[in-house]
Structure P
Amino acid sequence: MAAAGKAAREYHSPRRQEQARRTRERIIAAACDRFLASGYTAATMRGIANAAGVAVQTVELVFGTKRELLKAVIDVAIAGDDQPVPVLQRDWARAESTTGVTEFLAIAGHAVRIVADRVAGLLAVVDEAASTDHEIAALARQLDAQRATTAAWIVTGIIERAPLRTGVPRRAGWACWRQAGWA
């Protein structure tokens, strides 16, 4: 307790922060391996903790529930790292500075392909579990909304660089995108 009139000193340890970051990375990697190998239902917090070399309580303290752990694993797979920067605010997404539709599509397409390679197996895990687990079904809907946001960003980027013919509404571009199965 701080003495009267003195502010409490905040504790800050870069070494402990780094240790916590590495522990979180190990848990995420172990969880990813377990989810991909066994599926959501068969993967256990104990198995994930053992694979990460930590106690079950550590996994629960850091992530709370298995659903939240799966969400964190997917977020890392989508972003490529554990930094708290939204995907569409990352450097690659700053393609809005490009002037042509071809350059924009090359950048966006490259990023989408990389993300799809990293996340495809995990999305299959989510789809399998969503049929029997309402919390995972909610996660599946959240992931669908995220994909729709990315698709809308791409459609907007295309339209900004190659406007639709006069009289063609923006929703026509979106309808083509959905019909192609990209949204």
Structure Q
Amino acid sequence: MKEIRIHARAGQGAITVAALLGDAVVESGRYAYAFPSFGAARMGAPMNAFIRIDEKPIRLRSQVKNPDYLIIIDPTIMQGFDVFSGLNENGIVIINSPKKIEPPKNLPKGVKIYNVPGNDIAQEILGRPLGNTVTLGAFAKATGEITLENLGKAVKRRFSEKIAGKNIEMIKRGYEFVSK
């Protein structure tokens, strides 16, 4: 089983990322379980979303404490929380930031970190800095867990044609960014 933890603030699309990722995994013939966790239920409050991926049905319903992968949609959360807590060896981290963010010195062995300018890409395509789906494309390339095709199918099921097209373009740009 692979486990993913997403760090964001309420309203930044972490639940959407979790749902789209889960749908893309199911599209590939595997099982996924995605769910959020909120503190204060207000816009801008720190929150998490979690996803589990496996080849067999997933019965575990607890929060993800030892993720294989991290997606950090809002890097300002790193100032108040140890988002790297419990990260497994050889983990992969996607950070929505145009700047290289230095991780803590005590990371497990083999961790790879990808800084992706998701908000900048989203501003170009959507006209607003909501880079959540850009991180999905980066995740797809960095981990190999999902394909762009399956992500596209998940996006088309969730959004209207116009919005789906823009989100698919953002996913492709995140994928291409990590490819470089």
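Bear in mind that the values in this text are calculations on the coordinates, not laboratory data. In this text, all values refer to a predicted model and were calculated from it rather than measured experimentally. Cβ atoms are built from the backbone, for glycine too; each structure is taken alone.
Upon calculation of percent of Cα pairs over 29 Å apart from the atomic coordinates, which of the structures P, Q produces 39? Intermediate values should be presented prior to the final figure.
Numbers: P: 39; Q: 12.
Here the read-out was taken from P.
Please state which of the structures P, Q yields -11500 when helix-only ellipticity at 222 nm (-39500 (n - 2.57) for each DSSP H run of 4 or more, over all residues; to 500) is computed from it.
Working: P: -23500; Q: -11500.
Derived from Q, not from the others.
Here mean count of other Cβ atoms within 10 Å over residues 128-135 has been calculated and equals 14.1, so which of P, Q was it run on? Write down the numbers at each step before the final one.
Numbers: P: 14.1; Q: 23.2.
Traced to structure P.
Just checking, which of P, Q has the largest value of relative contact order in percent (Cα under 8 Å, 6 or more apart)? Please list the in-between numbers first.
Working: P: 17; Q: 21.
Once relative contact order in percent (Cα under 8 Å, 6 or more apart) is worked out for each structure, Q has the highest.
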